[in-house]
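Enquirer: Scrolling down, you'll hit the structures one after another.
Each reported figure results from applying straightforward, stated rules to the coordinates on display, with no laboratory input. Just so it is clear, the model here is predicted, and its values are computed rather than measured. Cβ atoms are built from the backbone, for glycine too; each structure is taken alone.
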Structure 1
Amino acid sequence: MLEIKNLSITFNKQTANDKKALNNLSLHLNEGDFVTIIGSNGAGKSTLLNCISGSYQNDEGSIDLNGSAIHTLKEHKRAQHIGRLFQDPLKGTAPNMSIEENLELAYRRGNLTQNFYTRFLKVKISKEEKELFKSKLSLLELGLEERMKSKVGLLSGGQRQALTLLMATIIPPTLLLLDEHTAALDPKTAAKVMDITNKIIKKNNTTTFMITHNIKHALAYGNRMIVMSEGKIVMDINDEDKKKMSVEDVMKLYATLSVQEFSDKMILD
């Protein structure tokens, strides 16, 4: 389904500050895999997602999605098959547009062209689309289905992140990339967004990568967990073994490896 082979990327090449951000990394995901990713800052977690999405161009290696070599495609072309959420709730939405207008943009992303946004401004949202959006919003249980005309910039961080999640999955993507998408939220809101995330992923059987600094989340969600350090995968833990592990087990296992220690943030979350 997703096949990554010998992926490498170096930042600041030919300088004293050059850094091998990904080092000959290989990974295979089956359809429907929900993989959580943990590791210290600078381990290469976000770089991996950036290479998959096309935000960064890898130096070596290949990325195949359903047999298609997507590493040769531009970022906007990959976006037709990949949904992505970031840590910042402000990313991924247009704050001066309404909730329903943002959903309309996401709903039509499969028809992106160079003049898409110009054409969109002239397109009327149909009654059927409005009913669809209302139905999808109601699943979030945040009351947003009654506020579809509201500007997105007026929403709270949690509401906005939940909306961004819905936008990324309203047309189920082939691959979903979650880059610490609950890290900027308070614990109660983060738990709500994670519950919504898990339900959507399970409902659509969406193949998913989720970066998190929260080891409890890494263990509780998904069917597989990988640990990264210095641009490599140093542990790949299957569902059966993951279910038997505690936070303390992860810390002890990680401590046996010749890699950086976890940050305090990862322990305390």
Structure 2
Amino acid sequence: MNKKNKDKYQIINKDFPSQKEKIKYFHSLSEEDKLQAFLEIIDVSSHIVFLGGAGVSTESGIPDFRGKNGLYRKKEKRFSRYRPEYLLSYDCLSKEPEIFFAYFRKNLDSRQVEPNDAHRALARMESQGKLDGVVTQNIDGLHQKAGSVRVDEIHGSALRSYCISCRKAYGPDYIFDSPEEIPLCPDCGKIIRPDVTLYGEFLPEEAYDHAVSIINRADCLIIGGTSLEVGSAAQLAHLFHGEYLVIINKGKTRLEGKANLVFHDSIGKILSLVV
């Protein structure tokens, strides 16, 4: 780093005897200095990736799954005898498709939902050449709606669907607007299913492999809206070995002890302040 850059990055440009001391320093910063440090990290980083979970979309009014007001806590009489995970599983789709589609239509239709400040800030970062990509567990399509192009949907999208037999693709309205209890393909008569990763299924190989590739290359990983307790996001987060790890989540998140910056705040608010 040249003399000009040394003068420019007053907070992050410091020498530390160990990684432990470096993390200790970052965690001691005031909220104002943390925001300045985040600005500097974004400025100095060449390959930034955002890894997001359900908390990114809760600010658009979409409930998460296991939170206080999450989807799995809703009391719906028709579905009360089923485990929440079963209702979004391959087993349910195969054995009780009428239940699967009733639940899916009622709870996962995001077509009228609008992106929030976090989605828009990430789209700005991409358009400015500061973001290599978004890796999301969400299936609502809000990143693309906000303008992001480089999005790896590692759990698929509720806005796409296809025939389980002939594989013909259908748009975002077919399943949700179909008058049939179980949507069937006009060409072959088989079930049309959403292009999402259900419980009991493997993640989409192409999206996951690309996510692994950009995270391995990243010098800055921003994690938002996920506790990293379980699942694919946790696996991906542990692949990151770059310079800067930033976590933005209202609740506690795994890996906070290894993160340079941790914000227990709104993702949209923090990203809007620095982008």
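Enquirer: Assign the value 1.2, calculated as distance in nm of label points 7 Å out along Cα→Cβ at positions 55 and 255, to the correct structure from 1, 2.
Expert: Source structure for this number: 2.
Enquirer: Here's something else I'd like to know. Suppose relative contact order in percent (Cα under 8 Å, 6 or more apart) works out to 27; of 1, 2, which structure was it derived from?
Expert: 1
Enquirer: Kindly point out which one of 1, 2 the value 5.3 was derived from, the read-out being distance in nm of label points 7 Å out along Cα→Cβ at positions 39 and 191.
Expert: The read-out comes from structure 2.
Enquirer: With distance in nm of label points 7 Å out along Cα→Cβ at positions 23 and 135 derived from the coordinates and found to be 5.1, which of 1, 2 does the value describe?
Expert: Checking each candidate, the match is 1.
Enquirer: Looking at mean count of other Cβ atoms within 10 Å over residues 31-38, point out which structure of 1, 2 has the largest value.
Expert: Once mean count of other Cβ atoms within 10 Å over residues 31-38 is tallied for 1, 2, the winner is 1.
Enquirer: A value of 32, 23, 16 was computed for semi-axes √(5λ) of the Cα gyration tensor in Å; which of 1, 2 is the source structure?
Expert: 1
Enquirer: Ranked on FRET efficiency 1/(1 + (r/R0)^6) of positions 95 and 127 (r between Cβ atoms, R0 = 30 Å, to 0.05), which label among 1, 2 comes first with the largest value?
Expert: Answer by largest value of FRET efficiency 1/(1 + (r/R0)^6) of positions 95 and 127 (r between Cβ atoms, R0 = 30 Å, to 0.05): 1.
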